[in-house]
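In what follows, structures are represented as structure tokens.
Throughout, read-outs are computed from the coordinates displayed, never taken from laboratory work. Because the structure is predicted, anything quoted here is derived from the model rather than measured. Cβ atoms are built from the backbone, for glycine too; each structure is taken alone.
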Structure I
Amino acid sequence: MAKVKTSGNGQQPGKRVERDAATKRPSPPAQRFAVSHLREEDFRTNGLRRYAKYRDLGLAEATHGLVQAHVIRLLPPFRAEEVSKLHYHEVDFQMVYVLKGWMTTELEGQGAITMKAGSCWIQPPRIKHAVLGYSDDCEVLEIVLPADFKTVELE
């Protein structure tokens, strides 16, 4: 049985009122300027994963829910029983960039891959994956569309 979790940011996508004549797709809502400066007190444990601290970069609010970006600090020590759960995200786009340390992730059809500082990858929508390990100083930047998405844990 699958468990569904939401990203927990509480953002709702903005209303789309105009259509792009060339593509027949709704135009995205107007975005506003946003800036986020590094402050240690902005790292919080109220995100999707209990074993991580999140620093919201303010993009969800600025884009009316179109995109979410946050810096994630994975908390030591790595505990496989809590972290290594197979799951997928119901997203349109997900990109991860390792800022510090390393992490090993197993991705459906790709096997286990160790990413280290400077590594970047895109996870296709709904790709099944599990984190197999990470360094005590692991920190990543994650960008996801849309801002409010579901995570499905597979048992």
Structure II
Amino acid sequence: MGQVQSVGEPADVYVDAGGKAWLPFFPGFTFKVLRVSAETGTWTVLIRSEAGAAFPTHTHLGAGEYYVVSGLMEVRGGVQNGGITAQTGDYGFEPNGIVHDHTEFPVETVLLFTNHGAVNFTDASGASVYILDWRAILKLEADGEAALKQAA
């Protein structure tokens, strides 16, 4: 039988989000990584959109939660089209397996977003074009930080 190893006491996680740079995320978006868990696949980020930016069709392969820090997000065309319009101060839960065909940000918006797994971005035929998971989040962060250092 193997040895039992102690992993120690739990520790708080503190991130000086204000001291972090906004890094490139998707076209029209920047982000700040707040926490990534390889053990659970969960990742928490601040996302900032430009006015008019949009995420393409995607499926949540893990539940997601968001809080609109500032701005406006329209999911599936917004409430006027049978979707959701989330504005400053609103919270939303997106269950595992939910498909969002279009998520648009009519004004500059900042979201606090936690996803408990991956997000699968697809093309018009439904074929997967990009999986955004904890590994991809860390790579985007590392690439963005490297680009900042190179520019300095």
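Can you spot which of I, II the value 3.1 was calculated from, given it is distance in nm of label points 7 Å out along Cα→Cβ at positions 112 and 128? Structure of origin is II. Here distance in nm of label points 7 Å out along Cα→Cβ at positions 120 and 136 was derived from just one of the structures I, II, and that gives 1.2; the source is II.
Between structures I, II, the calculation of relative contact order in percent (Cα under 8 Å, 6 or more apart) yields its largest number for I. Supply the structure label, taken from I, II, corresponding to distance in nm of label points 7 Å out along Cα→Cβ at positions 80 and 96 with the calculated value 3.7. This figure was derived from II.
Here distance in nm of label points 7 Å out along Cα→Cβ at positions 40 and 72 was derived from just one of the structures I, II, and that gives 3.4; the source is II. Assuming -500 is helix-only ellipticity at 222 nm (-39500 (n - 2.57) for each DSSP H run of 4 or more, over all residues; to 500) as calculated from a single structure, say which of I, II it is. For helix-only ellipticity at 222 nm (-39500 (n - 2.57) for each DSSP H run of 4 or more, over all residues; to 500), the value -500 is produced by structure I.
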